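Structures incoming, each one as structure tokens.
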Structure P
Amino acid sequence: MNEPEVVELWPEGPPGGKAGFDEQSFRQESAGGVITTMLRNVSVPTLTVFPADPATANGIGVIVCPGGGWTILAWEHEGVDVARWLAARGYSAFLLKYRLTGTEPDPARYAEQTALTMTRLAERLARMKPPRRLGDLVTDETLKAGRAMAHQDGQRALALVRERAEAWGVSRGEVGMIGFSAGGFLAADVALDPGGAPLAFAAPIYGGEVDGKPVPADGPPLFIAVAVDDALLFTVTRRLFEDWTDAGRPAEFHAYARGGHGFGTGRQGLPSDGWMELFGQWLVDQGFA
């Protein structure tokens with residue numbers, strides 16, 4: 001089996017130059033009850049190409065954006081698994097490895113810092129009402145800069161897929177984007193500001209917001225899914241649906257009673273397990289099949 005094609009987004013180096021840290025990966029039990037590969041310290045953004053199954057190819061491209069709070073990427077259950085699922089159904093899928101904010105290189109110290117951060121976040125959530133915007137949770141300027149870098153990489157990924165549409169099987173010229181958590185914010189940010197022609201569609205999964213920005217008159221249709229028991233981002237994600245539809249743009253919203261945050265392609269025996277089948281049906285209903 002041939003290895004997937006991997007293309008650098010910025011062959012001459014990303015805007016602002018390459019950060020001074022080396023990419024690392026580790027295995028971790030993630031939300032969704034799966035053991036998955038996480039990437040961190042990404043400073044060279046890439047697209048990994050998953051060609052559509054020739055038997056079902058439909059000429060549509062989809063960029064896949066894993067999440068991880070702009071410090072890690074949930075590479076498998078929010079990335080590779082989703083890209084393969086799409087490719088099997090006829091979509092040309094492109095897995096985006098976007099730049100991340102730097103973290104402690106030493107694995108033991110990184111684990112300690114992560115545990116401390118999660119404890120503080122849990123304590124903060126226990127003291128406050130459900131956050132209605134990302135800024136209620138994220139005050140760290142470094143993470144805000146990470147979100148801006150991710151948006152930049154998302155715009156470049158969209159432009160690159162369009163440039164190479166013929167070679168990569170995107171014969172209809174329609175390119176959508178799906179993202180999870182931080183990747184959901186990326187998908188929503190590109191839907192709001194694509195840096196060129198609009199996305200054909202966007203699927204922000206448990207993440208994304210408008211946060212006062214104007215919804216474009218040609219904003220793409222959205223597919224949104226989140227669990228009600230997602231203490232981090234349920235209310236934020238619900239507001240994205242409300243803001244989008246209040247602006248007269250199409251959106252579909254699925255709120256699952258249980259599933260938590262970060263379920264991705266994991267199977268937990270919970271209501272959120274069925275979101276991908278509904279996403280597939282939505283794509284058909286919208287004419288993207």
Structure Q
Amino acid sequence: MLVQSSMGRSKSAHVVVLGNEKGGSGKSTIAMHVTIALLKAGQRVATVDLDSRQQSFTHYIDNRRSWAKRAHLNLELPEHYCVARGEGPKVDENEVIEFSAFAETIAIVEHSHDFVVIDTPGSDSYLMRLAHSMADTLITPLNDSFLDFDVLGTVDPSTYALTGTSLYSELVREARRQRRLVDQESTDWIAVRNRLSTLGSRNKRLLGEGLNELGRQLGFRCAEGFAERVIYREFFPRGLTAIDDLDEPTLGTRPSMSHVTARQEVQALLGSLKLPIDERGRRRAAARSEWFSVVDKPLEVHDVLE
């Protein structure tokens with residue numbers, strides 16, 4: 001674990017990595033919801049986007065900043081960084097540049113924040129492997145289909161029994177092994193079934209059974225993510241999440257039952273992740289919320305007199 005050796009883990013931020021070699025699995029959406037939930041819990045959060053080409057995570061955060069300014073809202077924002085990919089002709093020189101930029105970013109935030117949330121590109125790369133090797137919590141979102149199941153393992157076409165593991169699974173296995181060699185710590189790996197159908201089906205049941213079996217073999221936990229809802233895509237242009245205030249000034253539209261259901265899904269996923277929330281930060285958030293509820297209340301005459 002190359003970067004890990006420079007980090008004093010006992011006092012360092014908890015590192016949450018979103019990883020999957022396939023794009024379109026919802027990594028950036030989950031990364032944003034995890035980030036905002038942690039901020040709302042009073043945690044100090046830094047975010048890192050390692051996909052300098054797509055920059056979906058970066059754009060999501062930029063959209064949130066712009067919407068907060070335009071709508072005059074007090075929206076939580078993390079301290080954000082985007083690490084550029086090396087673009088030179090020599091692979092070894094690119095890796096040196098990428099390692100230096102990544103290590104510098106981690107050094108800036110590791111002791112001043114409670115959490116670092118890292119979004120990785122949907123392809124195998126040096127930066128992606130670096131992030132996986134230092135993850136305390138690794139979240140792998142999967143679209144709820146056997147097409148995406150293939151990123152973790154293969155199944156028999158007749159019986160749907162597991163027949164093998166994937167290159168990505170082997171990548172994670174090696175990253176976790178390297179992690180244990182460096183600091184004897186383990187990575188909590190969670191496979192998140194994402195873009196779930198709201199209807200039950202045989203395919204959904206078989207996929208769940210296969211994922212649970214593969215989890216027992218490879219050492220990951222399973223959790224349910226978000227259903228296939230239009231509102232998650234509608235959140236992106238304004239940088240909003242399902243756990244922001246469900247009111248018209250924030251959303252820019254009248255809230256619906258879909259917003260409420262989405263919030264319940266997000267809360268369920270966050271509970272499944274079991275992230276180590278610092279209670280002092282939680283108390284700070286509660287105190288800050290109480291303070292805002294007082295100062296936002298219209299002043300009455302007796303308030304001024306007192």
Structure R
Amino acid sequence: MKFGVFSVSMPEYTPAEAVKLAKEIGYDAMEWRVAAPPQEGEPGDYARRYWTHNKCTIKETSILEDTLEAKRLCEEAGIEMWGISPALPLEKMDAFYEVVKAAGQVGVKMVRFGLIMFDQSKTGMDYPTHFEYMRNKLREAEPVLKENNVKLVIEMHHGTLTASASAAARMLEGFDPNYYGLIYDVGNQVYEGYEDYLKSFQLLGDYIAHVHLKNAYMKEDGEDEFGATKWTGVSAPLKKGQANIKKFFEAMAAVGYDGSVSIEDFSNESPTEEKLRENLEYMKALLAATRK
């Protein structure tokens with residue numbers, strides 16, 4: 001098993017600085033966020049800096065140039081470049097194809113498909129209709145994927161059409177696992193979609209292409225108009241959230257998953273470098289304990 005860093009969790013570092021630090025700490029690879037250029041100045045909301053002021057981003061406006069530069073940085077440091085992850089909606093398939101083509105030119109094998117949120121008030125589609133609409137869009141992408149030798153991966157993410165392992169398995173059913181796969185995200189399941197890890201791995205099988213590792217917990221957030229407690233999800237360090245990371249590693253061991261795992265830590269209790277060092281130490285300890 002190899003451990004990498006998803007650049008979204010290194011917002012204060014430039015790509016060059018991020019690669020240097022990841023290599024120094026001992027990570028095997030980088031996975032890259034693709035988004036609009038970061039906002040300048042200091043973030044008004046510190047917890048939102050991962051998305052608003054993230055310097056460690058391949059810019060949509062210069063996708064090929066930035067992807068080439070990211071690949072060069074990784075190669076010079078002697079670490080792998082696992083994939084690039086845009087968040088384009090279904091209505092921007094042409095833009096997604098440009099990302100796939102850039103990945104193909106650079107030799108990057110994995111591109112995340114957009115996080116397709118379920119919001120009937122915006123789309124006018126109920127869940128079954130929107131679900132089938134996304135499957136059709138995935139199907140349309142196959143010629144471009146094959147032409148560029150790139151795997152499209154969807155992500156298990158709360159609020160989307162594929163929040164659970166069962167939903168992801170239904171979404172990918174019938175597609176070629178050489179060109180379609182899943183990012184299994186542990187922390188996102190705290191918010192929505194938790195299913196037993198072992199059952200999920202057995203259900204998804206060859207479709208599991210990659211893992212995102214983070215944690216979160218639910219905290220009380222006042223009461224509604226009936227006096228019932230409300231809850232909201234909060235990012236947490238790996239050891240302090242509700243997701244059972246040890247049990248997750250046991251499930252990976254049980255099915256023989258020996259692929260790639262990216263840290264995507266959005267907690268705010270410690271500086272980024274400290275988190276990256278502690279997380280790698282923890283992951284290696286869990287790997288050793290579950291692969292005896």
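Every number here is computed from the coordinates shown, using simple stated rules; none is lab data. Being a predicted model, the structure only gives us computed values, none of them experimental. Cβ atoms are built from the backbone, for glycine too; each structure is taken alone.
Descriptive notes on the structure:
- Once mean projected area of the Cα convex hull in nm² is computed for every structure in P, Q, R, the highest value turns out to be that of Q.
- A value of 4.4 for distance in nm of label points 7 Å out along Cα→Cβ at positions 27 and 59, calculated from one of P, Q, R, originates in structure P.
- Structure (P, Q, R) behind the derived value 0.15 of FRET efficiency 1/(1 + (r/R0)^6) of positions 139 and 275 (r between Cβ atoms, R0 = 30 Å, to 0.05): R
- Which of P, Q, R yields -14500 [helix-only ellipticity at 222 nm (-39500 (n - 2.57) for each DSSP H run of 4 or more, over all residues; to 500), calculated]: Q
- Structure responsible for 2.7, with distance in nm of label points 7 Å out along Cα→Cβ at positions 163 and 203 calculated and labels P, Q, R on offer: P
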